[in-house]
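I've put the structures underneath this note.
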Structure P
Amino acid sequence: MAIDVRIERLILNGMGLDARTAALVAAAVEAELASRLAAGSFDTAMGAVAVPVLRTPPVQVHEGASPQALGRGIAGAVLGGLRHG
């Protein structure tokens, strides 16, 4: 099974991230989503999924969290939004 995750635009309101850190967070979100999808945490039997806009519940962010930790939290919110969207 081939899994290709593409996020055209990721908006991180109120986080005050510099461009480098924001890029690391975006890469971490894509990697975490691909990993969770490959592990079967979402029904991929329906084939390709394109979502023009996905609103998720707020993600709890702890001060000093790494880009990878932020990526894991955001990926979880995205999958939750896809399941209930």
Structure Q
Amino acid sequence: MHIPLDYYRILGLPLAASEEQLRQAYSDRIAQLPRREYSQVAIAARKQIIEEAYIVLFDPLKRREYEQEYLSHSNKQNNNNI
């Protein structure tokens, strides 16, 4: 089963985030990447996830598809917990 990443949480954004909020959050998250505390592999992996989140949420079509998949998965999880 594929569990989608929460791109909104990764970028620290609400579901209704604007393009400007997306740009700012992306910029902030990239600036907050650790420098020396972690390996280059860990830093690169974190950067890749941040970039993936930004690319998906910034493109209206990809964002809509992501939201459908993510919300569908969230609803299934909630129904299973009842």
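Every read-out reported here was derived from the displayed coordinates using simple, explicitly stated rules and does not represent laboratory data. Nothing here was measured: the structure is a model prediction, and the numbers come from that model.
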To test your reading of the models, identify which of P, Q gives 35 for relative contact order in percent (Cα under 8 Å, 6 or more apart) when calculated.
Q
Suppose helix-only ellipticity at 222 nm (-39500 (n - 2.57) for each DSSP H run of 4 or more, over all residues; to 500) works out to -15500; of P, Q, which structure was it derived from?
P
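Match the computed value 37, 22, 21 of Cα extents along the principal axes in Å to one of the structures P, Q, and report its label. Intermediate results must be reported in sequence, preceding the final value.
Details: P: 37, 22, 21; Q: 44, 27, 18.
Only structure P yields this read-out.
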